[in-house]
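Quick note: the coordinates plus some simple rules give every number you see, no bench work behind them. These numbers were taken from a predicted model, which means no experiment stands behind them. Cβ atoms are built from the backbone, for glycine too; each structure is taken alone.
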Structure 1
Amino acid sequence: MLAQLKKGECSVSELAKPYDMSLPAITKHIKILEKAGLITKTKDAQWRPCKLKDDGLREVADWMEEYKAYWEASFDRLEAYLKTVTETENKEGKKDDRKK
């Protein structure tokens, strides 16, 4: 739905078209996106246009950036550890080969 809305404003029924879901189920999804601050829904007579909220995804991206930095650092430490373990195993393997 967010990808659809990235292209521009859509009605609830337009958002529902690609999905094999009931309109009430789509409406529930839209309400969750609204509560999360990712989209806005307005009322124009019978039409309920939805659009992306400009700053909603920016807040999510900022929040995720903190975790990205944490996980990148964790993976860097894991990579360094695995290199030392592999190097140690390779050296020990060569020593064992000499004894045979």
Structure 2
Amino acid sequence: MPTHAGEPVGTLMLTTEWSDWRNAWWWWIQSVYVVPAARRGGVFRALYAEAERLARATPGVCGLRLYVENDNLRAQATYAALGMEDARYRVFEAGFSRG
């Protein structure tokens, strides 16, 4: 976890999904957060580099994926700069209100 002055400045979570098409595991990057003062300072790049290193070193992992909102162009540019590509999927959901 990247730190500044001993304090954590960013985090992400990895979850796994079995791909029957590839007979391998996708690692999903989720819950990305970088403290506002540390944004645009390479924190996500460092987190991504470590996730990629671990994924490549783990047998049976075929790649990394993440969701990004259509309108979040800044995040999309960041992901593209790291070599990620638009996978051309759309997400559908059925949300349930709990109250």
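Some notes on this structure:
- Answer label among 1, 2 for the case where mean projected area of the Cα convex hull in nm², for residues 20-75 alone, calculated from the coordinates, equals 5.7: 1
- Structures 1, 2, by distance in nm of label points 7 Å out along Cα→Cβ at positions 44 and 60: label with the highest value: 2
- Cα extents along the principal axes in Å from the coordinates reads 86, 29, 21; which among 1, 2: 1
- Looking across 1, 2, the calculation of helix-only ellipticity at 222 nm (-39500 (n - 2.57) for each DSSP H run of 4 or more, over all residues; to 500) that yields -22500 traces back to 1.
- If distance in nm of label points 7 Å out along Cα→Cβ at positions 36 and 84 is computed and equals 2.3, the structure in 1, 2: 2
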